[in-house]
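Scrolling down, you'll hit the structures one after another.
Throughout, read-outs are computed from the coordinates displayed, never taken from laboratory work. Please read these numbers as outputs of a predicted model, since none were measured by experiment. Cβ atoms are built from the backbone, for glycine too; each structure is taken alone.
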Structure P
């Protein structure tokens, strides 16, 4: 069975309204991240993965910065546990490989660490707080496909 959604790589300019809507719903409203932390000025220089339902609704997103840092992974509540996050991460990892990156990293919310473990990410360093939530840095060495 095929997925009831698609994932595309977009630039901020092309995807901003949809990307912004997902992140406002998940980070600002659901997780109470202050707006000034969410809008960090790094979106323009990043490549974004945007998941859309088959009827065109924005349902999830993530981004990869030019330094290989993956962040702003978010899936709307109704679409969780439906492999949307997996498809977004696979898209971002494919992008990293196509750019020749040897490694990527994330600052994972601790509750989401099992998600990143599935891709082979390994924890590094101590737990830290970001936007009032516990996080841990995780890294993944990339192998060419």
Structure Q
């Protein structure tokens, strides 16, 4: 398989809460991370006193982040609304030639910045708020 273009990794917000996803405008870089906590099940009878983990237990989570140029598009208004109202809503992450991750996320941080001779930029961070579904490409 050939390398994939970073610009094709898309972050999409559900603009009407009924499954109409729109790509977040102006994003230049984005990242999706999955985490799984472990549950230590080691006791005094563990073989060789090696740590034992309890499979299938523990908390799983996902986080999303993106950095880009502020475009004042309809997706920006939706992001502002989501953040200031503390809402949890559906998001999609399209991974080229791999599939689509979809689930509920809450925006946990949004930052705007700008240099005198440059564009207005933004950073956004989201945390999962439920199960993440995967649909293969």
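Figure out for me which of the structures P, Q the number 18.7, 66 belongs to, where Rg and Dmax of the Cα atoms in Å was derived from the coordinates.
Q
By the measure distance in nm of label points 7 Å out along Cα→Cβ at positions 57 and 105, tell me the structure among P, Q with the highest figure.
Across P, Q, distance in nm of label points 7 Å out along Cα→Cβ at positions 57 and 105 peaks for P.
Quick check on the output: -2500 is helix-only ellipticity at 222 nm (-39500 (n - 2.57) for each DSSP H run of 4 or more, over all residues; to 500), derived from one of P, Q. Which one produced it? Before the final figure, lay out each step's value.
Details: P: -7000; Q: -2500.
The read-out comes from structure Q.
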Worksheet item: Which of the displayed structures (P, Q) returns the greatest value of distance in nm of label points 7 Å out along Cα→Cβ at positions 17 and 129 on calculation?
Response: P
Discussion item. With relative contact order in percent (Cα under 8 Å, 6 or more apart) coming out at 20, pick the structure among P, Q it was computed from.
Written reply: P
Worksheet item: In terms of distance in nm of label points 7 Å out along Cα→Cβ at positions 25 and 41, which of structures P, Q is highest?
Response: Q
